[in-house]
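The numbers here are math on the coordinates, done by the rules we state, and not lab data. Quick caveat: nothing in here was measured; it's all calculated off a predicted structure. Cβ atoms are built from the backbone, for glycine too; each structure is taken alone.
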Structure 1
Amino acid sequence: MHRREFIKKTALTGAICFAPSFLTASVEIKKTLALYDLQWKFDLTAHGAKECALWVPLPSDVSGFQSVLQIGAEGTAKKSFQTTHNNYESATFYAYWDNNATNKTLDLSMKVALRDRQCDFKRTRVCSDSIQEAKEFLAPTAHIPTDGAVAKAAKKIVGNEKDPLKKARKIYNWIIANGYRDENVHGCGVGSPNAMLAQLEKDGRMGGKCLDMSALCVALMRASGIPAREVLGIRIGPSRLSPAFGAKEDITKSQHCKLEFFIPTLGWVPCDPADITKLVLKENLEKTSPRVLELADKFFGFWENNWMAFNHARDFDLYPANTQGSLDSFGYPYAEVESEYLDPFEPSAYQYKILSKKVTL
């Protein structure tokens, strides 16, 4: 793969994301179109005469929010390709170098257009097939339990409430009220709802980062009968709302997890309780301050146009299959050298960097 390959090129459309039947909630599209150029640079040459395999999460189109205009690839891999052949149909770039390769490099380029995603909460008609498919995200997984401590907490939070949207808001508010951002947590966190609840039981509050907060919110929603899923992604530009929500040009460590939940009369609704806990920490605010309350209300049904979605892959099987088995999540590059796992939270192990630049329209 020595020449540049353009893998995907589309117009800015309301294309479908993640799965063929993905349906977004009704949205109010404001004049918030932003265009970004991204460069992913990988160099595994330092691993010498060893086989190396690399899997990179790619963005997909999200109706009314995100359009992937172009993805290009250039490098020295013996074998490489883009695929969605996995249990979540998550877009992935795969590259393989054998032990004869003296240089092991890969450069990916992407052009992505984003608009604010704002749910207007107007009831709409949602087709029965979409409702049925959303029910897949009610089921527990290895890392998203819906019984035990999760079921007990969910029942306490939602009480006798029957309306699913009101139940979702109660859970969202509860996450913010009881959670705090813990900067000592590695990467985005491990996303263990039971660990979060155990800490709450012990300390009276629970600390974590975005995957931790999002996973617990998803688990509580599923336990309350609301389909929900984490959405792994990365911040790619500055925020209009707070420096806490933004990123500079080097976004190598800017991964961030949001979530969305499904209401039969709305479709998929975006939200992000984790960023409210980050706002509280970074701006040194009280949770009861007018600014926090205003943004907490806004972020129930909102994603800003400076964050790019990858996938909602939890308990995820890569393709081609890796040696180490299923991934907890797929928001970071994943690599193996001679079948041994490289820590994705340490870019120096790969020699990789991700750069993003906002393009003037």
Structure 2
Amino acid sequence: MKKRVLQISKYYAPHIGGTEQTCQYLSEGLKDEYEVKVICFSDDKETTVQEINGIQIIRPGTFLTVARQPLSFSYWGQLHKVIKTWKPDVIHFHHPNPFVTALLLSIIPRTVKLYVQWHLDITNQKRIYPFIKPLETRLLKRADLISTTSPGYRDSSRPLLPFRNKTTILPSAINIQKLKVNTGDAQIIQRIKDKAKGRKIVFFIGRHVLHKGIRDLIEAEPLIKNECYIFIGGAGPITDEMKAVCKSNRVEFVGRLSDQEKKCYYHAADIFAFPSYSKAEGFGLTLAEAMYCNAVPVTYTIEGSGVNWVSLNGITGLEVPNRNIAEYAKAIDELLSNDKKRNDFAEAAHQRVVENFTIEKEIMHIKKQYRELLNE
């Protein structure tokens, strides 16, 4: 008889986000050996139960969102029901999710193993964090196993320091099948290159918020001496401000991109600009995607983040001191002017992703960790 795993995520597909993507990859990758269900918030007030790719998804309705935390009247009842009637062997909790932390701690049976996947420290909600911290500590004390996405994040996370003895690594993963060049992609890639008019391409993709470093890239552009063309993908609350700041005719904002378009920009690019500067960037899924597609990354040194573990300085790309815009421009110039170095980095970057950050690797790791958790 298969063991049962209940995944608790803030949201789930088709909702877009790194945690949601990870939860889906894990749920679908585990279903050959485990029975898996997911409970997460609905995008509206209606509570629904549906099946996606063989996984039952329970979505309690949401009435309000405060500081990026959804709130629900029906969540406790739905969570209590699935734990009591379905009787999971493992509850896999995706942190942060403070509201559900409180609910879970009030009802989780002692016999159920608790796996906490620590995606991020809570860094932005500084005013309310003192109220959340006691719950967070209780969750970590109750956890049988905790995982982070990188050794650097594990070693630098202050909340995790007292629990190092039960903290392991579960690297995030990307679906490389979605990044392979298919029929029709070649034409899109060529059109992107045509827009650059023979110049080497620097590509940025991400939500347009401050910690993603888009302003740093725009301020670095005038300092880049070599010919290039910079595509900025994505959108967000500071998009209009960034467009107003940018005066260069070699920078083009291309807006939100479909998965196919994003893939084609990765493959067209020579350099991937990843100027995130905060630990809020815990890993960098787009970084891994670009590396798989042979776009060489330029990153900042971010203390405690997994970014500098995903891309290795001087091996898969270049890394410069945090927020040093002049050095960031210099690193891009170095790659633009040295084809051999850039090509060597591109090959090493692709190989690092294949060996470490694919769904298959992530599923292999989580199954091993579950077996240890369940003493199998």
Structure 3
Amino acid sequence: MKTFIVAENQRGLLVKDGRLVRVLEPGRHFYWLWNSRRMSCDIVAATGACNSALVEGIEKRHRDLAEANFEIVAPAINEVAIVRLDGRARFVVSGGDVARVWKVLDEVAVEVIDVEAHPKLTKRLANELQGVVSLARFARSPVHTVSVGEAESAIVLFDGELFETVGPGQHAYWAVGRTVRSTALDTRPVPMEVTAQEILTKDRVSVRITLTSFLQVTDVREAALSTPDYEGHVYKLIQFAVREAVAGRTLDELLNDRAKVDGEIVAHVRREVGEIGVRVTELGIKDVILPGEMRELINRVVEAEKVAQANLIRRREETAATRSLLNTAKLMADNPVLMRLKELEALERVTEKIGHIEVKTGSGQGLEALTDQLVKIADRD
């Protein structure tokens, strides 16, 4: 005799001669074993899906046992089945798979969804299925979630084919029987630095140009699907435009017409970029780097120009001062009173530096004679 003990949360699969013959209820069971190899019992947990190979095909071989103990879940190819135990989602059965779910301890409810007709999950269902895996693929979630930021838009691809474009928020899709991918792009202007590149000007001077540009995605679908890398595409176009604009100008033209060069580069890039869902909002030359010898030469030229300008300004001031003196002399020559006022001003400045003045009066002498003899004005002929 052999004894099999089945716990309250278990069931025993009694096997005789390799065939399932009975499902044992909780308790102690006794069997005479005339031959110990003829009878055995596989004790399993009586909740969730039964993964024992003994129950495969039980709905065909032992219909009564299957109806009494299991809920057979077998969705079609284009369907998924959500299995809920006591009202809580536990796992998802993909189309073409079969799950045999114990119903002796739990209340089993099955919801079948056509993933072709309803590929997108509602927000409530997506929250309910968080962490739930597909029964046939334990390492893979049956739901693909797309998270899109506040200033972003995203495209959703089913097996490489565009399904839809979505805005900010959380979006969930069935990833059963298909491969779901998503790409999110920022729709705000994004700065892009174009690193220095060596370019020869028209007068054979080697310069290095760095630029700053701003890109903005205007059509997420075109930007994601038209080119593998829209930023790299625009980057190359800017490099070509810079070479074309700089190579046709001399160094002086490049340095003096920066605004015009920027405009030509922007026009060339916008013309060549085409319909890829990206717009170049701003673009300009940031730095023009010259070789060491050329930089020193230009510094000397600028220094000489500034020295010449300083000399010219000094000569202009000297000329203006001389002209002013000449005009003053003419006025004093024509007006003796003005000349006398100037004499008094000069005398005042002299006396400011004299601490003591002694004036002696005599015949025909005195302060009046002194002031009269300081400067004598010749009579006009």
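Compare distance in nm of label points 7 Å out along Cα→Cβ at positions 73 and 345 across structures 1, 2, 3 and report the one with the greatest value.
3
On FRET efficiency 1/(1 + (r/R0)^6) of positions 65 and 313 (r between Cβ atoms, R0 = 35 Å, to 0.05), which of the structures labelled 1, 2, 3 is highest?
When FRET efficiency 1/(1 + (r/R0)^6) of positions 65 and 313 (r between Cβ atoms, R0 = 35 Å, to 0.05) is computed for each of 1, 2, 3, structure 1 gives the biggest number.
Give the label, chosen from 1, 2, 3, of the structure having the highest value of relative contact order in percent (Cα under 8 Å, 6 or more apart).
Checked 1, 2, 3; max of relative contact order in percent (Cα under 8 Å, 6 or more apart) sits with 1.
Which structure, out of 1, 2, 3, was Cα extents along the principal axes in Å, for residues 281-320 alone calculated from, if the result is 26, 20, 11?
Answer by label: 2.
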